[in-house]
Structure I
Amino acid sequence: MWTRRDLKARAKEVLKISYWKAFVVSLVLFLVGGDSGNGTSGSNFRDGSSDNMYGYFNQPDYGFSLYYNWIFIIIVIAIAFMVFRIMIGYALEVGGRRFFKQAAQMDVDMGYLGYAFKSERYKDVIVTMLYKGVLNFLWYLLLIIPGIVKSYAYSMVPYILADNPNIGYRRAVELSNQMTEGHKFDMFILDLSFIGWYLLGMLLFFIGIFFVKPYENATEAELYLVLRQNAFDNGHCTSAELLMENII
């Protein structure tokens, strides 16, 4: 069994020796995790006079033309980001989780960010992460609550891939489900326990939230190690399957 206090205490100990590296990795995870804004620029007109602008805007087809232009731009941006998220973001996410998992075992190396880009790992990582994302999306189409529940059920998939990227997409999701069984509500409460820190971070023009992310990521890595050990003890996986070292 685990407690929030124990996980956070261990995370703080890890961050004492790895905070700034953890900060950089957390920033990368934030940037590739689907939490970004799209900047827009104003339209340019050949004639800057107000009369001409008034006439231009009142052309019968202008409103529709501008509307469809923006729709097209938004679609292109969305597709480009989706491709980036799948081809680059997934691999960086798994690499970032491996960094925090290894840091929890006092192995602090930012080189783990590129872990999933190795040719023998990359394809399996992308396929598994995409499979996880599609499953979660389909659950959200049903209802919000089932989608949230399943997001916790699948949350260990990146960590499982960080241990064994070739485990297989079905097995990774199955094992994540087994690991989180009976722990989802406690995981939800664990997430809520960081709200106070994020509120403080918002006081610094939202910049402060970036300094909280390493703490949350390090705590989640500690949780994974506990759930992984539980899965091993309960016979849900073998040490060889997750390439586990120093099993007690």
Structure II
Amino acid sequence: MSSPNTVQIESKNALLELLRSGKDFERIYIASNAYKDPKTREISKLAGNLRIPVVKVPRKILDRKTRTSHTESVVGIMISENSWDLDDLLDQIYENDKIPFFLIMDGIKYTQNVAAIMRTAFAVGVNGIILPPSQKAFVTDETIKISMGAAERIPLVEINLFEAVKRLKEEDIKICAIDMEGQPYFRQKLKGPIALILGAEDVGISTGLLERSDMTVSIPMSEGIGSLNVSVSAAILMYEKLRQEVTLKA
């Protein structure tokens, strides 16, 4: 994994999920006049158990620190190390006797969609999300807040997508593209090692990745509807994969 960076967390719900999962923080700031609601009390308790410094500061100082809201009474400075090498992640998956299950995000732009996909992926049990290299960080306060902490908890791999597909194929992991020209998803076998490719909101999946896919699946829709939001499409396919694993195992 790469060297850590820090992310400012301004959501109590996200803070709680991250602390419960044992994530490390440099420190947590609490407004000195904050009302000690149950969430704030639990944050303080968890931080103490993890030996994370809790610093009480005047409300005015906390307001200057916050970026997304001036109403939060708690801010955490988290140490993020969520950047994986694909081979390292594959090794961990096999060591834990898990079935490889990846998402490949091909140019998805909107933070809301990225974070929503991360949240569902973590809930379903996706092993990792593969993204193209970017100058901007994918783990930010906004993605953590929207994903309720999943952006930090699900492994992220930044790599050239063609290289990633080649490497996954070498491991006999099926590459499945979600495309309107594909076969209905419920007629395709999603059980077993697989990577689902999700396309950009405006142009979909690039031609090069479509050509390298082992199969394409679509989501049937009523006439007059061109496509679903990418995070909704992703959720449908992820849960279909989960359904097949459970049903075919029974």
Fill in the blank from the handout: Candidates I, II; distance in nm of label points 7 Å out along Cα→Cβ at positions 31 and 183 computed = 5.7; producing structure is II
Completion exercise
helix-only ellipticity at 222 nm (-39500 (n - 2.57) for each DSSP H run of 4 or more, over all residues; to 500) gets -22500 when computed on, of labels I, II, structure I
Practice task
Compute Rg/Rh (Cα atoms, Kirkwood Rh), for residues 103-158 alone for each of I, II and report the one that scores greatest.
Solution key: I
Fill in the blank from the handout: Highest-scoring structure on relative contact order in percent (Cα under 8 Å, 6 or more apart) (candidates I, II) is I
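Since every read-out is calculated from the coordinates, none of them should be taken as a lab result. Here the structure is a predicted model, which is why all the values come from computation and not from measurement. Cβ atoms are built from the backbone, for glycine too; each structure is taken alone.
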